[in-house]
Structure 1
Amino acid sequence: MANIQRALISVSDKDGLVPFAQTLAEAGVEILSTGGTARVMREAGLTVIDVSDYTGFPEMMDGRVKTLHPKVHGGLLHIRGNAEHEAACAEHGIAPIDLVVVNLYPFEATVAKPDATLEDAIENIDIGGPSMLRSAAKNHESVTVITDPADYDAVAAQIKSDGNTTLELRRTLAAKVYARTAEYDAAIAVHLQNEFSGEKTLKATDELPAELVVQASLAQTLRYGENPHQRAGLYGKFDEYFEQLHGKALSYNNILDATAAANLICEFTEDAPTLAILKHTNPCGMGQGASLREAWDRAFATDNQAPFGGIIAVNHPLDGDCAEAIAEIFSEVIIAPDFTDEAKSILQKKKNLRLLRMLKNPFTAVAWDVRNTGAESFLVQERDIKTTTANDLKVVTERVPTDDEMAAMLFGWRVVKHVKSNAIVYCGPGCTLGIGAGQMSRIDSSRIAIWKAGEAKLPLAGSVVCSDAFFPFADGLIAAAEAGATAAIQPGGSKRDEEVIAAANERGMAMVFTGARHFRH
């Protein structure tokens, strides 16, 4: 294959541009360019031909039209050695372009600015760049295409050695182009969908999106997935929400657990010091107190076995006193809005413990949950960020809850929302006492929660019971009453609500309905 003779370079990211262009010049490659890219190369002493001089057609419309020309796209797309294509090139004065170096207008960076306007977004939608990239990538049998400055060195090395690139490299670069243009178009689609729907907040729009667009770049490759035989990677903007301050790299399971813990603790952002302990994305203890140390003691008391190897999240900066208590057991990850110097000094002695500073609230960051069904289909739903206050509750029993019972129910209701269904949580004001998660029967979840409280030697007398969905039969409520619960909070809505209410009245229990369930599959 002939050496690369002509390159077209037009980049918004100028990093590494000049050294790469110098390599091309030394190899005798003619360089075509535009605007600021041409200026930078000329200032470095390189000879550059303006695309407008090459095409014989001036840039116009504020630069919107400059590379959309047959001499550019014909030079990229014509098949070398094809008699018909070669004849068309000869007839219309189209010379081959063998190398394209283009990176796109910074659309993502522009719309990420808090003061970005719709006009700013529109002006940063690149048209000519993706067109040239796609033309070059389509004809990668003959044309080399670069969209990432990280690839300059590999291309430069082959040009220096052989005057051209290998087909293997061209194929790799072509695939990378289509990944980048797909990502770029997805970013535009998502932004414009939000803009044109009037959606400027983090809540879901009234209508489901007509097209599901998921835009995320590979952030890091993970050692493996849930199990060692599964490959895995982390995509997206995780590092914009969490900053790792200490410890070895996060695993797939760490990231799942850490996100679940952060989502739970974000329910308590404005509360007194609150601490959550999770295992396998389920809360196994939750506590509040006058200090994080007191919150830890109350959370750990719920279950002093499950927290080993667990995930801990707090809603206030983690201090030394709480850090000392946490350090007595093995934990995988600790998440906090910040860590005092004393806390870091204590916890950083454990080399395997990951410390994450939560930079932004991940719980309300996106409007939709997306799940892969495994059948070439996706389920999309609004995120369950519904909050419940005392004003939302309907007392359905003869006895009205006491203030302490009401406080305990509102606390527990926020916890049970994050427990896998069927979910039952027994708690007092500011602390969990027993948690039952993920059972096929709600009565079994209740039994497990009672058993866990017994194992922890936490009496349930005077506790409240929280159920993520309605009690389908009175047996679940009766079991809670027999365990010592004096009040219950549940969505209501069962065909047997009256039976459940009657059972509560017979036992002197107070019960409130929320009118909303929180299934978590």
Structure 2
Amino acid sequence: MSNQAQNSPSQTPTAQATHKEIMVILSGLMVGMLLAALDQTIVSTALKSIVEDFNGLSQYTWVVTAYLLTSTASTPLYGKISDLYGRRPVFQFAIVTFLIGSFLAGAAQSMSQLIAFRAIQGLGAGGLMALSFVIIGDLVSPRERGRYQGYFGAVWGLAAVAGPLLGGFFSDSSTIFGVAGWRWIFYINLPFGILALILTSSSLRTSNIRREHSIDYAGAILMVSSVTALLISISVFGPDNGWANSKTLGTLALAFVLAVLFLLQEKRTLEPILPLDLFKNHTFSLTSALGFIIGAGMFGAIIMLPLFLQVVQGDSATVAGLKLIPFMLGIVSMSILSGKLISKHGHYKRYPVMGLAIMTVGILALSTLNETTSFWELAIYALLIGAGLGLSMQTVVVALQNSVEMKDLGIATSANTFFRSVGGTVGVALFGSLYASQLAIKIPEGVSKLATTNPLALIGATPEKFEQLKDSTSVISEFTPELQAVIYHGFVESFQVVFLSAVPLTALGFVLALFMREIPLRTSAEHHAATQEAAGEAVG
């Protein structure tokens, strides 16, 4: 390559960003990530209003699943493509894709249209979630990165509470400015997305190096197909039809076959989408497993806690969201504190170890919840889980980015985000399925005992009403007080089993964290030198 090509403005590595510049860029990244994180939770509380408008009850799960599928499956692709083409154009493509999907979803006229437009939204969200971590990894050395990445943990905590709150507010409003309230769940993204686009356009001047490349299209198709089949089996067919159903097992088998073909393709291609050599890196493999476990714990808590508050304690969706504030405070405070301490002292292993231990204790405490548990008791448990996540989630990313070469930063970071997303999907599907199966056992057991001791308590409890109970808890008010108490206790026992079953998973994460190797964090000078070297390899 000629000297002119090497020194062209579009290919010259940029100088290190100042703290002020980093904060401007960070603001844009945080807005983008907040949008993607919010749209994982905000729709759940508005689904009732949406399906009533479209008469689409039979398709309602796909409104969530379509977003989840495309956001999860596209995450590793964004990392690889940004390694080849540069971060800014790829991140801005993700923002624009997300905004187009949001506008179209808000204007949807049928369930099938909404599902398709949610898939477009998810395609953009995959890039927003993955590349935010990658871009900070480009800009800041691992030693200084903790204090910046701690804010990303705060974004996840905010989304966990703001999502259900905003979803409830918009869906409870029949119209806002003449437009159906639930449509603002999607339209509200537009001004914030444009703000993120402006902030990153004006300040983000990093990673504009283009590398000589050949894209592994076959590998990309196989990976996306395998992930899609896996997520459909665990988030749709498994919960709806049962885990032993032929649809579930067949889709799982298809996912496995496609995964094997993907691995064979990655072994033989020169430019793999996911370089298998990364798994030889101890920290990459370990943090991938931890990301999966953290994702399962985080999304399990986000889904199950509000459900407990609404079903057992009778809270509205909005009140249940407000009661999650201690969970958010735990994530926000510990994300920021651990990040600052990592930057100050240079040690990071202790934080995921402490975090997963605290998280395990918090989830174990949730298994003691019952009908009379006070809010303050629940708040302490939620605070513990949030604190555990705050200590673990961003620290794992710092450890990972410190252990890989700069040329692999994008794909390694996005792979960790991918494993966390898959963990969240698996956690929600399995915990949800376990919850449903326990309800089918606990409630009939309680009703049977009540029928023996107090048959009059079953007056008016027809089989049709028990069948309605599967879809709505409002029918409980039509039962006698004695029967209501039995049914609510069945719900409590089911929640207890679910929380108890999550304890071994987070305990395994604690054990894995003990085996993390603490590699000295690269300083600003070392990071800048590594960036220059990677840029030289790209243009040389």
Structure 3
Amino acid sequence: MASNNGKDKSLESWIWDAACSIRGAKDAPKYKDYILPLIFTKRLCDVFDDELNRIAAEVGSRKKAFQLAKADHKLVRFYLPLVPDDPEQPVWSVIRKLSDKIGEGVTTHMRAIARENPLLQGIIDRVDFNATTHGQRDLDDDRLSNLIEAISTKRLGLDDVEADIIGKSYEYLIRKFAEGGGQSAGEFYTPPEVGTIMSRVLQPEPGMEIYDPTCGSGGLLIKCEIAMEEAAKGKKRTVAPLKLYGQEYIAETWAMANMNMIIHDMEGQIEIGDTFKNPKFRNRQGKLRTFDRVVANPMWNQDWFTEADYDNDELDRFPAGAGFPGKSSADWGWVQHMHASLNDQGRAAVVLDTGAASRGSGNAGTNKEKTVRQWFVDHDLIESVLYLPENLFYNTTAPGIVLFLNKAKPKARKGKVFLVNASQVFEKGDPKNFIPDAGIQRIADSLIGWQEEEKLSRIVDHAELKKNDYNISPSRYIHTSDAETYRPIAEIVEELKVIEAEARETDKALKKILEKIGV
């Protein structure tokens, strides 16, 4: 094992080296299925070692410490049934020294850990490291051995790395998956700077309950905890942790979110299932549970929910006057779910496709998506809208927006919406753009304080929004250069798609009528 704990390398390069040790064995998005559980297990092993050493200092030897931990699991965070032949050796050495049937051995050890720790069941024991496809090992022992050795080069104990640095490494690796995996990987990854802005603006306070109905790998929830802790620094009080709640549809991503929460030592609960059709967080009366804050980045423009899905809802999520936003996009359906999940003082931040702010505005006739947007404006629930730079997200080059809701807007802000056009606040990156730290702070401060700034932000009253047919896109009201007179092409293209879809539906309806009257 490296004597310097791999300190000559950043955690990011270390973790990517581990990924590269099996390059070719699986496609990039599949690396996580092997790497993340192993890194998570390495962290558990090293923390267990630290706890054994603490006990050993009191009772005289590691051998006695192992015996005490086995007899009383409450002495440690997680009890690991991995005992080296020499108790002075690291617990991880049980896995590192596997030399025969390595895949089988790793799988057996992980399942044994899960059996001893109910909290880890279904999380750490999901992966079969010995799995085969058509008689061929998915990850052969040679490559698995290389992966274990790469992970072994850095210690991940309590004093070696901070939990949030481990989280940043997860974030980095997930970003690398997104780079290689395109849309499917991007679905569970929100650019960190976007999450940081959302969490700072929401200003979560100690002890609050935070909810993400489409939590992916849990990154937005963790950003809220970090933002709360940063804001509370230097205050003479005990900071109560946030209580974090999330739901995720994809089993592997659900497991990743749980690992991320545990590795950060955060309090919360991650449920599995389809939030839109079956939200798991309910109160004793069976109604939707409400929270202090909601954060989310749902998949944009989901088109598989029907009007019946809205009409059949028994949780009062889709009120009269709003409801079904049209088949082509569930963006405002998700916003309605998040609004229904807020308590009376609740606030939310949700990432949406840019078109969600403007589709339907200016069209002749009615538009279902615009109708829902109008409902939110008329009920004074929208506090602010942030227009993001292009090419931040891994599954699209579209800019995206962040919609901020507030069920208890201050009196001075009633009847108004704060708009921020941050389309120019970025630096070029490869392969994606990013918002630098100074830009993150500038945007967050503007949104928190409602600070108007030329070519960046302005306060718009409801009368002006109504005059513009309930278009709430910041780019409609704030031009970033003197010469700019045109709306972004991405917005126009999205609106054209909706108009075309509406035209097709009208044609179908007209055809049915003509058939009935025999024309």
Item to check | If distance in nm of label points 7 Å out along Cα→Cβ at positions 33 and 465 is computed and equals 5.0, the structure in 1, 2, 3 | outcome: 2
Checklist entry - If helix-only ellipticity at 222 nm (-39500 (n - 2.57) for each DSSP H run of 4 or more, over all residues; to 500) comes out at -11000 when worked out from the coordinates, which of 1, 2, 3 was used? => result 1
Next on the checklist: As an exercise: P(r) over Cα pairs in 20 Å bins from 0, in percent, calculated from one structure in 1, 2, 3, equals 19, 38, 26, 15, 2. Which structure is it?
Outcome noted: 1
Checklist entry - Which one of 1, 2, 3 has P(r) over Cα pairs in 10 Å bins from 0, in percent, for residues 81-320 alone, as calculated from the coordinates, equal to 6, 25, 32, 23, 11, 2, 0? => result 3
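All of the numbers you see were taken from the coordinates with simple rules; none came from a lab. All of these numbers come straight from a predicted model, not from anything done at the bench. Cβ atoms are built from the backbone, for glycine too; each structure is taken alone.
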